[in-house]
Structure formats: C-alpha cells, structure tokens
Structure I
Amino acid sequence: MSILDSMEISTSGLYAQKTRMNAISSNIANINTTRTEKGGPYQRKTVIFAAAPKAKNFLEELEAKAQKLDSGQQVKVLGTVHDERAFHFKYEPNHPDANPEGYVAYPNVNITEEMVDMLEARRSFEANVAAFNVAKAMANQALEIGKL
C-alpha cells in the first residue's frame, strides 16, 4: 500500500465521520420536533457504514496480487436510515399535536446516546486526521531525501 493509498483511506474515514456528525447534530436539533413535513414527530437518523476495497485499475490490481500486498479497505457511507424505535409520549392535553387522549408523540432521540455517538465520531475523526498527517509527513520526508 502506498502513502497516497493510506491518505485516501483516511480521507474516506473523515468523510464518513463528517456525515455521521451531520446526522447527530440533526437529531439533537430536532429533539423536541413534534410535527414534520411528512406528519408526525421527527425520527432519529443513523448513518450506515461499510468497509469497501479501495478502487483500483486492472494494472494496480495485478501488481498488488503479484507482490501479495494488502490493498486496504476504505469506509463507504451506504446511507442514512431512520431509527424505527417507538416515540416517547407525554401527557400534554393543551399541546396542538396532542392525540385525542391528550398525549403528544416526541421524537425517539435520546440526548445521552447522541452525546456518546458525537464523542465517538469526534475521536474517530481525530484518529483519521492523525493518520493522514503521519502519511503526509512521510511523503514530505521522502521528498526531502530526493533533495540530497
């Protein structure tokens, strides 16, 4: 695996964690949204990731197989899905979105869970930045060797 490959893998991780942070911030911002455009309360969003082999052309694949090199895996964002857990109900008979029994459906967002997810996404983002910076420093050192 080349230095550029490792930078590309780190970049895919950065993009994935940015997408995850966007979903988390949307969840937190809509924690009290009882009515959306589709009707009903806001539904929590989660991001689905998958490991995917780094895209290569035919020649690169042949060289990797001949040298028995690991091509590495990058992160692919498969999409954002809605959490299907039940909504939280509160008795508020004067609320405009209350059902006939006086209960209001609130989003299935748990602030504690969102904060933990946010910390995890932040740490993953920082780890990818650190890996990218190490690869960048190695590339710069390789260029410095060529100056001698």
Structure II
Amino acid sequence: MASNVLSVSRVIQAPAQQIFDLLADPAMHPILDGSGTVKGSRGGNPERLSLGARFGMDMRMGGPYRVTNEVTEFEEGKRIAWRHMARYTWRYELEPQNDATKVTESFDTTTGLAPAFIIRALGFFRRNEEGMRKTLENIERHFKASA
C-alpha cells in the first residue's frame, strides 16, 4: 500500500533557526516555491507565522486562484506545517546536523478531501515531488546568496 505522505529531504548549510525563520515568513513563500504555483503573498498576512495563524496566497495552476492556509503544527526552530481548504498538509521538519540542517518537506494527504490514491493517479505526487526538490534547492540558494 502506498503512503499518504510524500517527503523530500536535503541538507542545507545553514542553522535550523534561520531556515525556520525563512519558512515562517509568508512573504518569502512565492520566492522559495519550486512548483511555480505560488505567485504572491496576499495582503493582511502576519509578518511571521505561528500556530493557528491564517495566511493567503495568490496561486496559479491552469488558472489563477487564491488559497487561505492555516498553520496546524508549529514547533519553534523544528517544525512548521499548514493546510488549505482541501485539507492537504505541507510540512517542514528541521534537524540540525553540525553546521548544517537536514530539511524535510512533506506533502501529507492523510486528512485531505480526496484519498491519496486519487491524488497519486492525477499526478500530484510526481509533480509535488519535483516542486519540493526545487523548493529545497531555492532555500539552499537563498542561504548561499546571503553568505
């Protein structure tokens, strides 16, 4: 049986707290997004995410649309996750490793409106895996550029 969770990891040469701070800033999400679907951070978003915070994004996949996300998991410096109206969860887990951090991004369909096998059949796992790899590359590029 296939998993309900798709995860991609990358070791990034930056402290976990700095990576967490970047992920907790919704204004950075369109810059970090590797899928090409997150086009902009909507006005009225908090400057920094926290548990229960709601934030909106302008999106485009086929056509433009908007989503409102809610932060559902928040452990300072270690884990942050949010979910949108279709109830799929995007999660980032950070594990310090000497002078670097292992960053794991996950797409979790466990509580989603459509079962994982449908999401998988529609090609979202394949597309999301590619986008997640590019997102982690973008995070790494951000820290290399600021070094």
Structure III
Amino acid sequence: MTRDDIMALLARRHDAIVRRDAAALMADYAEDAVVESPLAGIVKGREANAQVYRTFWTVFPDRVDHIEEPIVDGDRAAQVATLTGTDLGGFMGLAPTGKPFRIPIVYLFTFDDRYIVHERRIYDFTGMLVQIGVLKAKPA
C-alpha cells in the first residue's frame, strides 16, 4: 500500500467508527486480522473484531475518538487519539455507572497490500476502570 492508500484507509476506518458501522469498519481488515487490546485481549478475524466494537458501542454509546494525524512508515502506521465516553450500557456485566472516561490511546497498524493485518491498541485500561467507577483507587 502507498502512504496515500493507508491515509485513505485510516480515514475510512474513522468514518466507520463515527457512524457505528461495524461492516464498513471490518471491510478494511484482513479476514484473519489480529487485534490486540487491553480490554479484549488478542482477537482474530473480522467477525470477532466486529463484535468487540459492537459491544463497546453498546456499553459506551457516546464514545468519541479524537484522532490525530497518523504517522506512516512503509507498511506500518501509528495513530494517537483521545477516547471519551460514558458507561451507559454496563461494562463487563456490571450495572451502568453513568460515569465518563477520557483516555489517551495509541493505535499501531500493520498493512498488507490491501488490508489491516494487525492492530495493537495501547491505553491505560486500569485508569479507564477507575474513571468509570468499576475500580477504586486510593488517593495519593
């Protein structure tokens, strides 16, 4: 993929996330794409990854990705974003807390000639759980 191809794919990806369109989102992932995240662990395949998104959108229906310009190097890209949302759907089987979160996140992508083949998400999962009230933290 060229740099322009990758930039266009990442723009489509963001648009699909904004529209909550799992099918459009997964169209740019390889059939056997692997996504690693602190929340879902290692998830392989389009349908499994689409389900992760649908679950996240249900729990955090107001989720917003505030994305920055990606850095592209060959067949890889990195993108920094800030994720915001509110626990309105009940996280991890718990009752909804109604509390918001705001976390920085880094997406690391690897592409083949057409698709995302690997994605790694790096973020403070524990900090997110504290913000939405699922975990308690002692004051410093």
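Throughout, read-outs are computed from the coordinates displayed, never taken from laboratory work. The shown structure was predicted, so the numbers you read here are calculated from the model rather than taken from an experiment.
Cα Rg over 2.2 N^0.38 Å, for residues 5-44 alone was computed and gave 1.68; which structure, I, II, III, did it come from?
Values: I: 1.68; II: 1.34; III: 1.22.
Of the structures listed, the value fits I.
Given that relative contact order in percent (Cα under 8 Å, 6 or more apart), derived from a single structure, equals 34, which label among I, II, III identifies that structure? It would help to have the intermediate numbers written out before the result.
Values: I: 34; II: 30; III: 22.
Structure I accounts for this read-out.
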